[in-house]
Structure P
Amino acid sequence: MTETPFVHTEESMRIQAMLRYERVLWEKGLQHVAGVDEAGRGPLAGPVVAAAVIFPSRIYIEGIDDSKKLSARRRDNLFQKIQDEALAVATGIVSEKEIDRINILQASFKAMRMAIGSLGIRPEHVLIDGRPLPEKFYPQTPIVGGDRKSFSVAAASIVAKVTRDRMMVAYDETYPQYGFAQHKGYGTKRHVQALRIHGPCDIHRKTFRIKGWNDR
């Protein structure tokens, strides 16, 4: 376990500010606070992935931030540090076929529930990015922009993003014509052009609509 440094650098102060939600709960005696976030709501292909992370109350990992602000190499490095320092880490994955069946919002909620339920430790409180889960299985605090404001949620965003990106890189070997390793399934110009030429493959979300592909 890495303790907070005694020298208060700009980075350590930023991290301490991101721990404010967790600290309020820890000071109430709640030891197991889970941060939860998802990755992959917007892409045209592949699953949605959620992650849940529980840290000990004395935690410091330099560089933790919203996954979208970090380079792929930085995310990979932090992914391993999170695994090493956390009390529990888990993911939930909902396939593109399930997304088509129940819609992306419900699929995101399902992935989050799966991630929370897969933790080896039952959380006493959940910090969740964006909307709250409809079910009240756990006390929860929804935080708009939570991946920028909460240390645990930011860590969950990194785990979810890295997990999903690795899946899309693996899919690229099966479907090389779409360029999944580069755009991870998002609707880039190259991706839409490939869809025009080849049509959708098995991992495309058939209910997602985008101008230039299925609006023809």
Structure Q
Amino acid sequence: MDSGFVHFVEFELQIIALSWLVIFYVIKVLQLSRLPLPQEKEPRKGSPVLGALHSYTNIFIPWSMESSKKHFWRWVEFGAYHVGALIAILNTFTTPFAPGIMTQPVRWAFAILIVPAFLLGFVKLARRISRPEMRLISNPDDYFSLASVEIFFFTGIMALLLDTSVWRTIYFLITAAFLFYVPFSKISHYVYFFFAATFTGKRYGWRGIRPQAGKT
């Protein structure tokens, strides 16, 4: 494969796609920041700051939430899937911009961490298709988002394990397409997470619910 095209796909195209993503996310964050927030009318019973911090730490403390306490496996699934996603995203930066650290052991370690996320993606897709209650709340973007992430994971794993120009080109073409698509998909939920965690955490902190007044 032409080395000039490979270089373009790994560098220039990624910079263009990342710039697109950043521009749309800045717009999205500004729009969310301007939304009016309801003011608390109840007397203050706790710390809004501690409440917000507690919201962010909840995902690391499975026993703090009813859902993860009763369904611990779902919490493990959530963690493995998002760790794999984080490594796959990290790889889109390290491979083209820091190739020196991408030795064979590192590439294999990255691939091993992404594999569980790839397998769990099939579980998520099968669950959404097979369960009536999941089908009821799903729309085409839900299915397409899951499928596109699976393709992103698979090509990333192949590029890491084989390290050929063909697989690297395919991987970074998929990555660029993914970056152009993400701002318009439900994959953008992680942007909303920060606003939701801050808002609900401050509210529960003010009311002394999370963490309970007098406790950290």
Structure R
Amino acid sequence: MKHKVLETIYASLYTAFGQQHWWPGDTPLEIAVGAILTQNTNWRNVEKAIQNLKRGKMLSAQALHAIAPKSLAALIRPAGHYNIKTRRLKNFIGFLMADYRGSMKQMAREDLQVIRNKLLSVNGIGKETADSIMLYALEQPVFVVDAYTKRIFSRHDILNHDLPYEAFQLLFHTGIRNEVQLFNEYHALLVRLAKEFCRTTPCCSGCPLEGV
């Protein structure tokens, strides 16, 4: 039953919105950096910070490891909360250098659950950020649950909003094909739906899920 519901929702969203081309980024490291910077801000601000890092030739593990925190904070300032995010980026890069010699490819070869546990042990990286890194940067079949996912699925009486992150993730991991591209597209389509229709104050008229 849940398989059918998830497939129906996906088909309806894909028909309405088409491919979303997520996650923007030229390299796995850039995608991981973006996943950390996007915490508590919108993507437009993150793009400005990423461009600053690119212009400064800072989008390598070695460069980010070497740069002084104050200089890094200045570059990522457009993303907001820049002092906190500087620490989080430094923590992540320190982990990447120590465990994988700065190589995202080497990290991707690790066992899926091992990677996730290691990411969650990095100060400042929570479940959503860890799973975003795993899905979008490392191309691992892990579904990313965010506030939009909870809002949409609770409003459609599929799961109670107050259930933990793991309950929503389990719904996808057991209810639909565990494929990187499918999880990628599904999450992106849910974000699109939440921004256009399933807002804090919903706009249900014309919603692709109307009647689903």
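Consider the structures P, Q, R: one of them gives 36, 24, 15 for Cα extents along the principal axes in Å, for residues 58-129 alone as calculated from the coordinates. Say which.
Only one of P, Q, R returns 36, 24, 15 for Cα extents along the principal axes in Å, for residues 58-129 alone, namely R.
The value 2.0 for distance in nm of label points 7 Å out along Cα→Cβ at positions 90 and 162 was derived from one model only; which of P, Q, R is it?
The read-out comes from structure P.
A value of -18000 was computed for helix-only ellipticity at 222 nm (-39500 (n - 2.57) for each DSSP H run of 4 or more, over all residues; to 500); which of P, Q, R is the source structure?
Details: P: -13000; Q: -24500; R: -18000.
Source structure for this number: R.
Assuming 26, 11, 6 is semi-axes √(5λ) of the Cα gyration tensor in Å, for residues 42-81 alone as calculated from a single structure, say which of P, Q, R it is.
Values: P: 23, 14, 8; Q: 26, 11, 6; R: 17, 11, 7.
It must be structure Q, since only it matches.
Every number here is computed from the coordinates shown, using simple stated rules; none is lab data. Values in this document were obtained by computation on a predicted structure and should not be read as measured data. Cβ atoms are built from the backbone, for glycine too; each structure is taken alone.
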